[in-house]
Structure P
Amino acid sequence: MMRVQVTDERRAGLIEAIQAFYADRFGDQLGDLKAGLILDFFVERLGPPIYNQAIHDAHDFISEKLIDLDGEFYEPDEER
């Protein structure tokens, strides 16, 4: 099972967007089934690499912030 999934509400909106794009660019109507199949294709093909890139970017961002943690927030304590 693929981790990248689209909610029913988002799927409906994306299908509408695909249909509007197709009508605008090609001057033709695209039915729900065809638009859904196009959406499925792109989610299957583009979803995983985009998801993986987002995870990689988030990892790099968090790692950078953790390295900076001591420099940004460290308070030296005085021994008494």
Structure Q
Amino acid sequence: MRLDKYLKVSRLIKRRTVANEACDSGRVMINDKTAKASADVKVGDVITIAFGNKEVKVEVLDVQETVKKDEAKELFKYL
């Protein structure tokens, strides 16, 4: 699954366009490497997102095309 879509489906970022812009500006990393929006996300990847002076680090537990709002937290775990 594309990185920008995963960020939206998992609700780490609310909108796909915002996720796309974050990737383009180099604020999203997969396994400590800067990632483009089109990068492939797999189970076990570690995603780091820089929000201003705060950094969010999560491990991908599951990849699904669609998910209900209350089940979105099951797609990742905070590190």
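Coordinate-derived values only; no laboratory data. In this text, all values refer to a predicted model and were calculated from it rather than measured experimentally. Cβ atoms are built from the backbone, for glycine too; each structure is taken alone.
Among P, Q, considering only Rg/Rh (Cα atoms, Kirkwood Rh), which has the greatest calculated value? Of structures P, Q, the maximum of Rg/Rh (Cα atoms, Kirkwood Rh) occurs in P.
Tell me which of P, Q gives 0.8 when you compute distance in nm of label points 7 Å out along Cα→Cβ at positions 7 and 47. The structure behind it is Q.
A value of -27500 was computed for helix-only ellipticity at 222 nm (-39500 (n - 2.57) for each DSSP H run of 4 or more, over all residues; to 500); which of P, Q is the source structure? Comparing all candidates, it corresponds to P.
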